[in-house]
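What follows is calculated from the coordinates using simple rules that are stated; it is not laboratory data. Please read all numbers here as calculations on a predicted model, not as lab measurements. Cβ atoms are built from the backbone, for glycine too; each structure is taken alone.
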Structure I
Amino acid sequence: MTKTLELLSPAGNLNLGKAAIDAGADAVYIGGPKFGARAAAGNSLEDIEKLIGYAHFFRAKVYLALNTLLRDDEIPWALEMINNCTEAGIDGVIIQDYGLIEAGLPPVPVIASTQMDNATSEQVRFLESLGVSRAILARELSLEEITEIKKNTKEIELEVFVHGALCVGYSGRCYLSEAVAGRSGNRGVCAQPCRSDYRLIDGKGKVLLRDKHLLSLKDLNLSGRLGELVGAGVTSFKIEGRLKDEAYVKNITASYRMQLDDIIRKRPEFTRSSSGKSVYGFTPDPDKTFNRGYITHFFDGRKSDITSPHSPKAMGQYLGTVRSQGRGWIEVDSPEAIHNNDGLCFLDTENRLTGFKVNRADGGRVTARDMPKIPEGTALYRNLNHSFSQVLMGSAAAVRKVDVSFNLKETPEGLCLEVTDEDGVCAKADCTLDNVPANNETLARDTATVQLMKTGTSRFVVTHVKLSLNQMLFIKKSVLNGLRRDVLSLLETKRIQSYDLIRGDLQRDGLAETSLPDLGSRNITNRHAEEFFDKHGMKTGAENSDDAVMTTKFCLLYEMGLCIKETSGALAASGITQPLFIENNRRRFRLKFDCKLCRMQLLA
């Protein structure tokens, strides 16, 4: 039996969801009107219904992202939204709040958000015992840890982030935004203070680093590791980015689609989880859309140089170096073509990210109206590829169609056109026709075949035409066109009607284990969650004390080459006195290092 692999892309809205599906996504995740982890990416039920219809045509899935914590008064609203989306045909709901489980969900597959801190076999086994269909694993896990979780669970699906922005703190256990701006990431309104610049200060008040984005991680890119993830038992590969634009969604989705298809071609035990084939009017390249520089995070264990300390903005694609500069122009050594209206950037002598827009590019010479001073030898990056973005925004950038075959038959009254698609769904359309033999049989057959192959802007592409006629008849082109339109219209309806909608079977009484993670008392925001935690004897509040505003696997000391665990006395040798603090003009936080668990905490 073949196993399906799913490429999961973000849908900030209806149009972005369609763009992702056109580019090859097997599934998309979208926020509802309220309660999503990206409050700025809310969508109406009407738009979600439209996206479901579009997706199901291609046998692609749509998941509702309801991955925030809820208050008591919000639970009924959330349940009503889930019920409405379930009736509309949603394929699953992504949740963070255990209170929803206790309150009673409709029979829809439940997906445990990464905000639930799905980092251990014990946690994922517990979710499986509840009947949760899928666990979205913590971003901090290594390949070895992912493999171990799969080995210790049974049927629950594993979903892993493979591309996009990274939270520096453990998802669901970060309260930094709430502490700084009164906006909780667990409520979908994170202010992203981790992307701010900070000063690092030691216990004697010595400023060690000034105005650096100390907590701002580079972006995740596991595109070269998909085969290993498949081998580890992962079946859903998730792209982050519900706030990203259409160019990003198309480019990154297409890139991962091509790589997953290559794995499937080489490993026949796997297949795609949706239908249709995408044709691209561009060559996918993740370097050409938004990125802060790429890392594999902790996939291969702990590594340094994973932050982007000079700027939280996109650096983009490395172009080359500046050879020379004159008034309003520079000469660039680069194998890449630079275009008019490109956005270029570099790090100035103060290591600040500085950018400018290209007015004219002629070979290696670039002119700009407000050209900054750029020393010779400076590395130059492109964070806006204008021509590439223009192509991506075009309607022909990604077109997805379903293969069909036609069989034209005679009937006592005239003709019948039968169509069968790549999933075996069939339809037929009839018409009356006088039985008049064709004068030129070969020409008539060729004409009929050519006309039936013309599917135009429909979502089908004809791969084979069979003419099952006793003798070739004279058939007007208008008759063939009408038959083709009618039968494809019927097939489109039948494809959506025949979609196999899977329903969930969630249990409220799972088998809790004593080693389940401590989610912190701040993650219990309604009475249903309280009841759930009490029922299962789950701990609350021990690890995440009131002064801990972030817990992270990222270690600033390790990033600086001053790991206490690896080199005893490294701090003292560097003249640094603990405790250490980070601060900006808004707040100061003390850094606590748990070297046994290799974790760092920010304490208020």
Structure II
Amino acid sequence: MIPPETIEQIRQATDIVQVIGEYVRLKKKGRAFWANCPFHTEKTPSFQVNPDRQIYHCFGCGKGGNVITFLIEHEKMSFIETVQLLARKANITIRESATDFKREEIERLNFAQQVAMEYFCKQLHLSKYRVVLDSYLKTKRAISDESIEFFKLGLSGEEWDGLLKYAATKDLKPDDLVKAGLAILSDNTKQHFDRFRQRLMIPIFNLTSRPIAFGGRTLKKGEQAKYINSPETPLYSKGSVLYGLNFARDHIREKNAVIVVEGYFDFISVWQAGVRNVVASSGTAFTAQQARLLARFAEDVYLFFDADSAGQNAALRSVDALFDAGLEVKVVMAPTGHDPDTVARTWGHDKILELLHDAVRYIPFRVRDVAIEKTGIIVKEKLVKELGGLANRISDPTRRSLFLQEAAAVLGVNADLFHMTGRHQTPTATQTAPRSSAGKFEREFLSVLFNNPGSIDDIISKVSPDDFESAQLKRLYAAMIVQYRESGLIDARALVDRFSDAESISAITELAAQSLDDDKIDAEAVAQTKNFIERKQERIRARLVEQLAQAEAAGDHDKATSLLQEMKRYGL
């Protein structure tokens, strides 16, 4: 186990803005940073990262936490893996105790993927598969030794259980490989066998460059399935992963633009040509999750698919999700008979840049085969409705207006026509459950405490957790008192680790996200404490008045006298 003091040292050495900024495109506003939330669909930023408190909170979906909880939830990492990753980034050596601990399932799945990648890489360099390495990869595909090593390309051999046997030497059981999508249990024989055989293996990585799945290209003639991918697992969801993003994200952020190709080898060839702001969609139309993923790193998307009709149709299928994510879309037109792979291998870096420079904006691309001057009303009507629908997906009003102006100019119609087909509906913010006035007041009170006023000791002596009406906030306030007495301050980042339920963590990060000017903290604390005490006294008074009325109605004079004395004691 990792000692608590080491975990705290790692926290102190980690900047949450820097870490989350590797996954989300952050923009600074005031003292905080904002972005579109990576945990739910939204068009306007409601995800805040607070560098002062070292926490994040989404005011849309309520997700919140510190840098450790972010990586655990976003990257599907275990607590141990997360701390180890942050330790490496901070150059801190972890000295774990000798206590054994059971691996969590997610750790075992990660281990299985790592072992599989290791096995496939070794297979590729066996002498009996030399023809695959030399003839196919190096000669036909023109992939260099450096790229083969960099992208960890490998091979699944002819054996039915080669990986299963190798994994057994690493203490992995067949069921582990089944859960990881690397093996299959036969319904007929009840025997396990490798999922991938006689295929060139391309590891698929998450944003922390850990293998989470594989794509396999057949090496067998006549094989019906040219490519197969790993099935869905707890680590891998095809609709939310883009091949190569772990390698390219810094280049994408630098250019504020991303080139999208279809296949693994399209990506590798374009990368080898020296164009690095590229990802691959793995041959499918974009999902909303993939589009939002790209929107974290760039504003412009260049769709670079095959020159044939299938490639152009793939571009058309992708635009809905991309526009919905707030991205600007352009289409790169490959020379006839070519695709990104052959363009990169035939002409190289400069040709790719030339094609990017000549990329067509989406609207001209969409109507490229339509003779607008000669087309009939029905065709124009369909285009107006289609482009108007796309405009509705653009949340920024200025960009939406410019899009509609361009569409109107290209189609030769009045821009007002688009408004007649259905106005843009601005999405409403995620609605939270209504809170009682008491709950609202108690939240404001705790929010002030997160600013660490100088009167915390006085506040704690006057306000007890039992004074809270909300059970959740009562627990939170009690934990804040314990933390303050242990450390001398109230720290939202560390407080997150005291709770395991998402609701409490969300409450902490939401309340801590409310910052006060330094010169207003103490005055606000005094005012909030006074109000809290007054509301407490009002509740006590109401209770005693009700009990007094009941005692008098029942003729219980002793009880009534006792209640009057209690009211006097409270100054009521």
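In terms of relative contact order in percent (Cα under 8 Å, 6 or more apart), which of structures I, II is highest?
Once relative contact order in percent (Cα under 8 Å, 6 or more apart) is worked out for each structure, I has the highest.
Out of I, II, choose the structure whose coordinates give semi-axes √(5λ) of the Cα gyration tensor in Å equal to 54, 35, 21 when calculated.
This figure was derived from II.
State the single structure among I, II that was used to calculate helix-only ellipticity at 222 nm (-39500 (n - 2.57) for each DSSP H run of 4 or more, over all residues; to 500), giving -7500.
For helix-only ellipticity at 222 nm (-39500 (n - 2.57) for each DSSP H run of 4 or more, over all residues; to 500), the value -7500 is produced by structure I.
Out of I, II, choose the structure whose coordinates give FRET efficiency 1/(1 + (r/R0)^6) of positions 83 and 483 (r between Cβ atoms, R0 = 41 Å, to 0.05) equal to 0.45 when calculated.
The structure behind it is I.
Given that mean count of other Cβ atoms within 10 Å over residues 19-26, derived from a single structure, equals 19.0, which label among I, II identifies that structure?
Answer by label: II.
Given a computed value of 2.0 for distance in nm of label points 7 Å out along Cα→Cβ at positions 107 and 235, which structure among I, II does it belong to?
On the way: I: 2.0; II: 1.5.
Computed on structure I.
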